[in-house]
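Next up, some structures in structure tokens.
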Structure 1
Amino acid sequence: MLLAFDVGNTHIVLGVFRGAELRESWRITSVKFRTADEYAIVIRSLFHFGGLDLADIDAIIISCVVPPVLNPLSEFCRRYLGHHPCIVGPGVKTGMPIHYDNPKEVGADRIVNAVAAYEEYRRSVIVVDFGTATTFDFVSRRGEYQGGAIAPGLSISSEALFDKASKLPRVELAQPPQIIARNTVNSIQAGLFFGYAGLVDGIVNRMKKESGENSFVLATGGLCDAIAAASETIERSDPLLALKGLRIIHERNKGAAPE
């Protein structure tokens, strides 16, 4: 079985595949100073509750945008699982041309999402990933990664509002009953929620206009389902898109020496 890790700034999403089937997936907090031994405790517990056995893992792949996490996580894989993980980065076959000024600058998570989205739809696609930052990635109809945009994530935006406006209360990130709100809590929710949906639609529409392609729009990330409900451009959400991309990249690198 394949163990896949998508390491972000806020969460680590991990999943177990048997062939193309995603058997189980989990989301844990991304902690910069967690040790290999602590990963062993957490992941062994997840496997236990999921009815899975760590001994059945025969390959590992990692996408990571948090450098301090990579070394202890890789050490966990070597010490407790006996496998060297494949690290998504330069030298790993993705099957997707990267048309970026400096391809090494593109986050591994963005490429993993793009690979999964194009593999599934085989057409021009825009992937909107709602993470710590919100990323917009454009893939052409020929399957080429063309670039995209990065905006502050919804959680970052809300935290900045609460930190800088001392009289405003901290609120749940949820859709309010109406845009013309009649209390402070709903007013903040309206501004954050519908404002963010408008940001998404604005950037997506500009990408479509600039590219001249009627791209399929796919959302992923922790808040994708919530924002997709309010967006006029998002056509589908898939919170586990990155795990699917990791499995595809693993298949394309079978037999290659791991990093």
Structure 2
Amino acid sequence: MLSKRLIACLDVRDGKLAKSIKFVNTQDIGDPVEKAREYYIDGLDELVFYDITASSDKRSIMLEFVEAVAEQVFIPLSVGGGVRNVADATDLRLAGAEKINVNSAAVLRPPLISECAEAIGSQNVVLSMDIARVAVSDDMPSGYEIVINGGRKPMGVDALAWALEGERLGAGELVVNSIDADGTRDGYEIGLTALISQAVRIPVIASGGAGLPEHLFDVLTRGKADAVLVASMVHYGDYRVSELKSYLHSQGIKMRMSW
């Protein structure tokens, strides 16, 4: 059985670590490079860096921050925000990213996933999905809709259908981020995560809502996730990375431990 992964998410706006609740009221909360190094030293499995305004501002990711983080951590670094073509993906790889995340641009032009997978390998292409709960309908049979541009634009695309299409096009992993749970610290959206995890054959990373160690356990077991993404609970100092991994290990979850 493969080990489960603990991943920390650094949302960056104008070079500062930022955090929001349900994608609104975003606040600057620190230095992303310092946090990256702190989490790496404490045993983090993987780091995700999102430039959260690159897509909405119609600009490329600030590569200097990717390079600065890559110089401080020696674990897989995944970067997203503003990736629109293979050149963007290649630039990120050269700056030190192991994986690239596509989101808004892939929804607008799905062949981007295949192009990036062919250029840098499917295992290095992550499809991030920002998902909002909606009424079940003929157009939205799963009851979940894809939203782009940092939660600003509903797309009328069913989340489950998009997950399956992303897998077909060559994505190597999926990030399932619940907008409704994001930043609330009330727990992941288990039903959404399980729905997608059981439908695809590629790893699924649960995102949005972690507040307690029990939330991580729940989404890894009942939600069938392969990895958990955390932000607020470590950014604000409520828990350390090592504490979370030790808790999961004690509950019988196979983790990569440092001892």
> Can you tell which of 1, 2 yields 12.2 when mean projected area of the Cα convex hull in nm² is derived from it?
Replying inline: 2
> Which structure, out of 1, 2, was mean count of other Cβ atoms within 10 Å over residues 65-72 calculated from, if the result is 15.6?
Replying inline: 1
> Hey, mean count of other Cβ atoms within 10 Å over residues 129-136 derived from one of 1, 2 reads 19.4; which structure?
Replying inline: 2
> -9000 is what came out when helix-only ellipticity at 222 nm (-39500 (n - 2.57) for each DSSP H run of 4 or more, over all residues; to 500) was calculated for one structure; which of 1, 2 is it?
Replying inline: 2
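All of the numbers you see were taken from the coordinates with simple rules; none came from a lab. Treat the numbers as computed from the prediction; the structure is a model and nothing was measured. Cβ atoms are built from the backbone, for glycine too; each structure is taken alone.
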